[in-house]
Structure I
Amino acid sequence: MTSARVKRTTIKEVAKAAGVSPATVDRVINNRAKVSLATTNLVLETYRRLVSGTTADLHGRASEPEPMLRFDFVMESSQPFIDSIKTAVEGIAASSQGFNISLHIHQAPFPFNLQEFTNRLEAVAKESDGIVLVCREDPAITTCLRAISKAAVPLVCLTTDLVDIDRLGYIGINHVSAGRTAGSLLGQLIGAQTGELILLLTGSFRCQYERELGFRSLIREAYANLSIREIYAHQETDKDCLSKLTEAFKLKPFKPLAIYNTGGGNRGVADAIRSMGWGQEVLFIGHEINDASRDLMTTNRMAAVIGQDTKSEVALAINALLHHHQRTTVAPTYTPAAPLVFFKENIGSLISDGLPIFHGKGNAR
């Protein structure tokens, strides 16, 4: 009886072929330290090329060969939020090598162009085994994604949903609850004062529609002393938020009790408040915990931030695609998570920041 010969590939051989150090290869396979997504993919793909479909892993152990799966993150959002997702993807990549996947990131150019975005979706879908989406709602995008879904490319919506497409599910927080949380916080902080709140709207994302719904309903139900004035900033940038707010303040002078920003551009909001000579008496609550919002809270220019555990959400999206392809027996969960509330007193790492998300795999085949 003959047996198939297993080709053994060493860490040094992979390092030489990839043009990196053996220490870098070791960090990738053992998740010892942060390695960039590009380098992680290079190391893993070099290894797969060397073994050429044979059944050996980087430690020389026999294992079943599995075809490479390519998962793509296609995103359109504010730059700070996209950066947070990129960081999460890069952090997860090293601990997911046992699943034989490669992770790729695609960012919509700024300013947003609808035709360019749908063209990019179509191009990505031709090479992808699964797409994780962060994008606005639009009939053209819906039509494009329906065609992609019919071509058997699984879709997962991350942080903001698209309900008119055939997707595996939505992974993110409950945004109606997030909006109600913002309304409740501001109502309690303002107390019995009577006056106006500014509701700053940006973009065309379902998450922002839902935040607005939650915020308006809570204020209407619980705080008759407060009224809402809506201001729309077309782009989720600091520059646009600053411009639209200062324009509104000067066109018809008034001083709001608070501002709730449903999207990006938090630093622009804070700068608009400062430009009017106002301080902490104008409360400001927004979304997404990042370097800018942390700085604004620690300098008392932002009262609170409503956020989410981005790393865990990215991991759950990847898990959903792995489960779809029967690479794991861990069933995905699509129940929206509760929003997280950050003040300057509780800024810090989340538990998931210090944990490798993928510890191993259950083969469903």
Structure II
Amino acid sequence: MNTFLLEKILHTDSPSGNEKEIIDVIKANIYPSAKVIIDNLGNCIAYHSTTDDEYKVLIIAHCDEVGFQVVKIEDNGYIRFRPIGSVSPTYLPGSCITILNKNGKVTGCISYVPIHVQSKKKNFELDYNDLWIDIGTTTKEDTENHVDIGDYISLNNGLFHSANGNHLFAKGLDNKLGVYVLLEAFNALIQKNLPLSLYVSATVQEELGCRGCKAVINKIRPDLVIVIDAGICGNIPTQIDSKFGVVELGKGPGINYNPTNNLNLNRIIENIAVENKIPFQRTVGYQTNRGTENAEIQTLLEGIITTHICIPVRNMHMSHEICNIKDIHSSIQLIIKIIEHISCIDNKEDTFIPW
């Protein structure tokens, strides 16, 4: 596993709507023979083909992360902000952040009233009106020398490994892990020269409602799409409602069995995992028919064959998310084997018709 590349991706700041930093890393690390384009929304699309077959396979991983945006600068220099994507304000006090200003990055801290002087009537649940960002300035003018209204903000609490080396802690594992898996799998597959028209895309603005992937679909018009994303972990001390499909760290990627995934394709993927001794988990995802890119993609054009492979992640949308290193490796291997298998199918058009 290319730990250097993984950590380089994880260190990028890519809040939804300002994904340039991670897109630059992706472009710099795609195998040279691939054709790469950036579309009007900022999606990065790469393509490799060794065949005249018009059947197109696309692998997608969104590259944006949840973040924030500057909305107001107070007279005392403090910054008011709003979320980009779904982030609970209750988790945020004390978090280090990076403001992405045109003149460079500005570091600060999300602040709240100390526990010693909080009102006893205050509920535990916070909202964004309770919080502010402190960058060490004391006047509005001083803050405006470094920060502009509308600047994007990213969490910035560092990256570290567990004591046993099995787990990785970092912000934005949802879905920078998916981007890393996509890159490693695509670069390996290109060198195999499979008889397949293979596309990959690092999509933008997924956290705002799966916006980027729709533009990619309209441009490429693929026949089959594999979405790689993070999956919510259930092996935590608090019981998660049974209606949500969850996975566990260290047991391999999840294969989502719900109406937004093609049943025939899922069965093939499961057989591939078994035959190649790749650990995997069956799950139903946390929503029946929404919330992920494959759910949005499935009904576009004339209907698209879709599946969703999820990499288990704890602490989703918090300042430090957690993953197991083995799950990353298993996800890469599974994607490679899936594409190798699909490239050998003669009658792709009929293979995945549900019934």
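Observations, loosely collected:
- Among I, II, structure where FRET efficiency 1/(1 + (r/R0)^6) of positions 75 and 323 (r between Cβ atoms, R0 = 35 Å, to 0.05) as derived comes to 0.25: II
- Ranking I, II by relative contact order in percent (Cα under 8 Å, 6 or more apart), the structure that comes out highest: II
- Structures I, II, by FRET efficiency 1/(1 + (r/R0)^6) of positions 43 and 259 (r between Cβ atoms, R0 = 35 Å, to 0.05): label with the highest value: II
- In this comparison of I, II, the computed figure 23.4 for mean count of other Cβ atoms within 10 Å over residues 155-162 is attributed to I.
- Identity of the structure behind 116 (criterion: volume of the Cα convex hull per residue in Å³, for residues 171-234 alone, calculated), options I, II: II
- Of the structures I, II, the one that 4.7 was derived from, the read-out being distance in nm of label points 7 Å out along Cα→Cβ at positions 131 and 275: II
- Value -7500, calculated as helix-only ellipticity at 222 nm (-39500 (n - 2.57) for each DSSP H run of 4 or more, over all residues; to 500), assigned to which of I, II: II
- Read-out percent of Cα pairs over 25 Å apart, computed value 58, structure in I, II: I
- Structure responsible for 17.4, with mean count of other Cβ atoms within 10 Å over residues 283-290 calculated and labels I, II on offer: II
A short reminder: the numbers here are calculations on the coordinates, not readings from a lab. Everything numeric here is computed off the predicted structure, so don't read it as measured data. Cβ atoms are built from the backbone, for glycine too; each structure is taken alone.
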